[in-house]
1. Of the structures labelled 1, 2, 3, one was used to calculate mean projected area of the Cα convex hull in nm², for residues 11-82 alone, giving 6.4. Name it.
2. Can you spot which of 1, 2, 3 the value -24500 was calculated from, given it is helix-only ellipticity at 222 nm (-39500 (n - 2.57) for each DSSP H run of 4 or more, over all residues; to 500)?
3. For structures 1, 2, 3, which has the highest computed value of relative contact order in percent (Cα under 8 Å, 6 or more apart)?
4. Hey, Rg and Dmax of the Cα atoms in Å derived from one of 1, 2, 3 reads 22.0, 66; which structure?
Structure 1
Amino acid sequence: MSAFSDILKAPPEELIRKVALALRGVDTASRDPLSVFSRHHGLNLTQTICALGFNPHVGEVPEVLGQLGYPDYKKLADERNRRFIDDVYDKLTIGNVLKIYEVVAAAPEMLEVMQYLMISRLEHIEERIEQTVNSLVIDRYKREVRAIYKQGIATIEFAESRLDRTDSGFRALINEVGIIVDSRLIPIGDIFFRDTVLPEEKRRLIQRGQIPRELILSRLDDDGISAQERAMLEQSLQLVDD
């Protein structure tokens with residue numbers, strides 16, 4: 001297990017032991033204890049703060065927080081939230097992020113917080129992608145979004161908000177409609193009949209064999225669909241079995 005995962009998952013007594021070991025013989029009056037702890041485990045500060053901050057047990061050991069320079073859990077949580085939202089795979093690796101989601105998904109008290117944080121975090125990552133069009137960031141972003149759904153962190157409200165976006169470029173980029181369908185948060189028929197879902201996104205669902213002929217015909221009966229979607233549906237209909 002990596003040092004990051006080890007700290008993230010450590011029970012209270014192990015957190016106490018780890019901090020005591022890292023700070024043994026250290027003059028914390030002249031040296032920052034959090035930096036010492038981070039270097040001891042080969043982590044940067046953001047990794048340490050997020051590993052500690054998302055550990056479901058860290059609030060149970062206020063003595064650990066005090067030893068690392070935090071007067072209370074709220075101070076740690078505030079810094080954790082800021083660093084998690086602002087990081088775009090710079091200080092936190094994609095592996096770190098996926099491990100955080102895995103742990104948080106099993107901790108009800110953390111889950112609600114994450115469901116709020118991830119919205120701001122994804123918006124921040126999307127801004128970076130728009131600025132740089134970095135293929136590595138796009139790939140990591142896709143893995144992160146998949147994990148949010150796969151780990152059960154995404155709520156119906158979250159999925160609805162993603163489907164209702166008119167600026168659907170990011171959603172189409174990572175085939176998020178397919179991810180939402182696989183998560184079963186929202187019925188596929190509901191998704192297929194939405195005007196905000198692009199024709200190309202619907203084509204992918206049809207190509208995956210997830211849309212029966214009856215649904216395509218029913219959608220074609222809607223006089224309000226765009227010419228682009230109608231053309232796609234008529235073309236796709238020829239490829240779908242009766």
Structure 2
Amino acid sequence: PTVHGNLLLGPTAEDIDDKEGQFTTESGLAEIMRKAALSVDKLPPMRQVITSFAGLRAHEAMDDFIIEEVEDAKGFIDVAGIESPGLTCAPAIGAFVAELVNNIAPGNKKANYISRRTGVKSMASASREEQMDLIRSNPAYANVICRCEMVTEGEILDAIHRPLGARTLDGVKRRTRAGMGRCQAGFCTPKTMEILSREWKMDLNAIVKSGKDAYVLTGYNKQSMEREG
């Protein structure tokens with residue numbers, strides 16, 4: 001179970017030759033369900049799975065992390081071979097790499113360095129009193145955008161206008177969970193796009209799901225019909 005109450009199953013680990021093969025397979029999903037059933041009582045059926053993921057990572061033959069300055073590229077630090085334990089180890093890895101960097105190029109720590117990031121306030125997890133305080137501070141917190149995860153416009157605005165603010169749909173999702181529910185952004189995507197368009201003063205057609213060229217829209221229906229006509 002995750003901190004948000006979802007049940008996360010997997011992963012599998014399979015060596016493949018296709019270096020761009022980011023796809024799930026029927027056999028892989030079946031293996032995950034079979035193994036998960038050994039440790040999860042009354043495992044929900046496959047039809048209740050919201051979404052599935054796959055990715056690529058470099059595998060190190062010695063089954064160990066490679067964290068070091070590259071001999072023939074001074075100043076470049078390899079952080080490779082980070083497999084399943086990497087999530088748990090991430091804070092320690094970050095501290096170790098920072099130490100390596102400081103040994104290579106010593107520097108002084110900023111006097112006003114902020115070591116902890118303040119997260120986006122969550123209406124779904126707030127108490128009734130906290131919710132009312134947020135709504136009084138900004139009525140946008142009363143406007144629910146993502147019904148599945150109960151994410152409000154106020155939270156999305158916070159995610160957009162904080163340092164390194166969200167500029168994409170996935171950027172909003174990672175900061176607020178908008179779009180991570182059962183409908184997988186089927187209902188909230190148009191509203192989230194409108195907010196991004198308004199706040200960043202950008203055309204709706206320029207908004208992307210994740211990175212470069214991952215456009216959601218290709219044009220307006222009326223314009224498309226006129227071109228086809």
Structure 3
Amino acid sequence: MLINIVLPILSVVLGFLIVLILKPKQSKNLKLLLAFSGAFLLSITVFHFLPEVYHEDSHSVGVFIMAGILLQIILEFFSKGAEHGHIHLDKNDKSFPWLLFVSLSIHSVLEGIPVDGHHNLIYGIIIHKLPVAIILATFFRASKMKTSKAIAFLLLFALMTPLGVLIAANFSIIHTYYTEISGVVIGILLHISTTILFESNENHKFNISKLLTIIIAIVIAYLI
């Protein structure tokens with residue numbers, strides 16, 4: 001369980017350090033990273049997570065998957081799409097972005113709950129969190145928000161998925177509804193990953209770099 005707690009934190013910290021040290025400015029590379037994360041997360045969900053959950057309950061899990069998709073749509077009204085690479089906040093606003101934080105936290109806590117029971121899922125989560133952390137850190141760096149608030153946001157964001165892992169490990173009621181919660185998480189991940197892939201395609205033009213990136217992500221996800 002320890003690795004499932006540590007890895008999401010390290011992923012966010014790494015994203016922050018990349019922005020702090022390298023100060024990336026090429027959006028093309030970030031878009032490729034997003035495409036990789038979207039394809040990898042989708043592949044992990046389809047190859048591993050989805051079959052395992054359907055094996056546990058093939059009757060009602062579809063309802064909860066759709067509920068997860070709807071939940072993510074609602075959350076994105078508040079996060080403005082930060083989960084898949086968009087920050088639509090005012091850079092001049094110095095206040096703590098509570099709506100963004102709460103929506104990202106709900107998503108992150110939920111995705112942490114089934115991690116211990118579906119070990120491959122953690123790899124999809126950390127690959128997804130890395131570009132999100134880079135995008136958040138880049139935005140905060142360019143905004144007028146105090147550095148302390150930005151660091152607090154990223155630190156708390158990093159702790160949300162581990163919190164989900166701990167909740168699943170310490171509250172027996174979670175196990176009663178484990179399959180249902182897993183179905184909701186699948187819906188969330190399907191929505192996020194497919195949106196990343198669709199939105200990373202500029203003007204629907206053929207992009208060999210993006211295509212190869214997606215193929216590599218799919219192959220890696222299949223092999224692990």
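1. Numbers: 1: 4.3; 2: 7.2; 3: 6.4.
Going label by label, the one that fits is 3.
2. Details: 1: -20000; 2: -10000; 3: -24500.
Answer for the origin of the read-out: 3.
3. On the way: 1: 14; 2: 10; 3: 43.
Between 1, 2, 3, the highest calculated value is found for 3.
4. Details: 1: 22.6, 77; 2: 22.0, 66; 3: 16.9, 50.
Clearly, the read-out refers to 2.
No value in this document is a laboratory result; all are computed from the given coordinates. Worth saying up front: this structure is predicted, and the values here are computed from it rather than measured.
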